[in-house]
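Enquirer: Right after this note come the structures.
A short reminder: the numbers here are calculations on the coordinates, not readings from a lab. This one's a predicted model, so the numbers in the text were calculated from it and none came from an experiment. Cβ atoms are built from the backbone, for glycine too; each structure is taken alone.
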Structure P
Amino acid sequence: MLGLKLATDPRWANAAEKSIEEVLIDHAYCEQKAATTGISLIVQYPEMEKMVKECTAIVAEEWGHFRKVLKELDKRGFKFGAQRKDVYVNELMKLITRGGDRNEQVAERLLLLAMIEARSCERFRVLSLHVNDPDLRTFYHEFMVSEAGHYRTFIDLAKEYKGEEYVKKRWQEILDGEAEIMQRLTPKADRIH
């Protein structure tokens, strides 16, 4: 469904579980950034009513996710730590074309978000299937389902503003670029991306 060209090695989940405090801190920041990015889209493209409506719901959900991850940190006796640079997202941003009309600009941003959600969904799936802690399996399964919905929403919105053909072509280019990024980056056990 997601179309990712390079799957996460399931052994990553075992390494991530050993660094679960750091993974949860990173996850919290991912959710926080997802919410603020949605707000940014709403502020920058207020005339795009369908996008505003859909992103408003996603922002609320992402902020709820942020709170849920903070609660999980607290439950486990962990403290919310400092934010780390997200090399993966910074590299993905280089794949997005600049310029064009407002519809192209918003479509590119939506495709970037769709890719982030797709990879997050895939990573949450790996965690939900391969960690030993049954509570974490359930925890990450719920996030996986949500991220899959966000991915689909962002793809559909991009089609709304730039059309099926544009999105199909650009999505394949972004998938190819993301696979190259994943091959270059050393997997980090303490990060979602």
Structure Q
Amino acid sequence: MSSTEPSKKMLGLKLPTDPRWVNIVEKNIDEILTDHAYCEQKAASTAISFIIGYPEYTDLVAEMTLLAQEEMSHFKMVHDRIVARGQHLGRERKDAYVNKLMTFFAKGGSRNDNLVHRLLYAALIEARSCERFRLLSEALEDKSLAEFYRKLMISEANHYIMFLTFARQYGDRKTVDKKWQDLLEFEAKIMKDMGNSELVHG
């Protein structure tokens, strides 16, 4: 995937994050760095789970192998920043956003449907992370940290495109696009209760 500077239209999100969320983060940098580190670790685990669950999809396995490595490199980058601040990695935080999001598609269905649904979930999580990182890159007073998030914002945009492309590749395009729009609408409802904590998706 080539580097992509994401536009709000490209991400397709129906409800933008309240910019005041950055003010909460600004007061709790150590908290969001810990949460961010675990987000990167979970992203790597998700990539590995695609490999384990769908080994016959050779192109997916190839991309997920690269993604798992990239996400763990991001984990290291975040962890290094935590240590440089004289802190240590804290305990994992529950991600209420992801837990709620992943209730949208009904359980069951075909194996292929489940793959498409998982890809759409992953695409949306990456899209929202990208939007949040954009806010941090534009508003954080710590310019080094702001630049750090600008670079990661571009990575998240590329991941979002990749997951959505795979979903459209493995499912009927018209059906997948309808599911994507429905998921975006559902996500917007979830986001009405978010933006009030120092978490990547909180």
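Enquirer: Given structures P, Q, which gives the highest value for FRET efficiency 1/(1 + (r/R0)^6) of positions 26 and 122 (r between Cβ atoms, R0 = 30 Å, to 0.05)? Provide the component values of the computation, followed by the final result.
Expert: Numbers: P: 1.00; Q: 0.55.
Biggest value here belongs to P.
Enquirer: State the single structure among P, Q that was used to calculate distance in nm of label points 7 Å out along Cα→Cβ at positions 34 and 178, giving 1.3. Mind dumping the intermediate values first?
Expert: Values: P: 1.3; Q: 4.5.
For distance in nm of label points 7 Å out along Cα→Cβ at positions 34 and 178, the value 1.3 is produced by structure P.
Enquirer: Thinking of P, Q, which structure, once distance in nm of label points 7 Å out along Cα→Cβ at positions 10 and 162 is computed, gives back 3.6?
Expert: On the way: P: 3.6; Q: 1.5.
Considering all the candidates, the number was obtained from P.
Enquirer: If mean projected area of the Cα convex hull in nm² is calculated from each of P, Q, which structure is the one that comes out at 10.1? Don't jump to the answer; show the numbers that get you there.
Expert: On the way: P: 10.1; Q: 10.8.
Label of the originating structure: P.
Enquirer: Here distance in nm of label points 7 Å out along Cα→Cβ at positions 82 and 98 was calculated and came to 1.4; which of the structures P, Q was it taken from? Don't skip to the answer; put the middle values down first.
Expert: Details: P: 2.9; Q: 1.4.
Label of the source structure: Q.
Enquirer: If helix-only ellipticity at 222 nm (-39500 (n - 2.57) for each DSSP H run of 4 or more, over all residues; to 500) is computed to be -26000, which of P, Q is the source?
Expert: Details: P: -26000; Q: -24000.
Working through the options, I get structure P.
Enquirer: Out of P, Q, which one gives 22.6 for mean count of other Cβ atoms within 10 Å over residues 130-137 as computed from the coordinates? All intermediate terms of the calculation are to be shown ahead of the outcome.
Expert: Working: P: 14.1; Q: 22.6.
Working through the options, I get structure Q.
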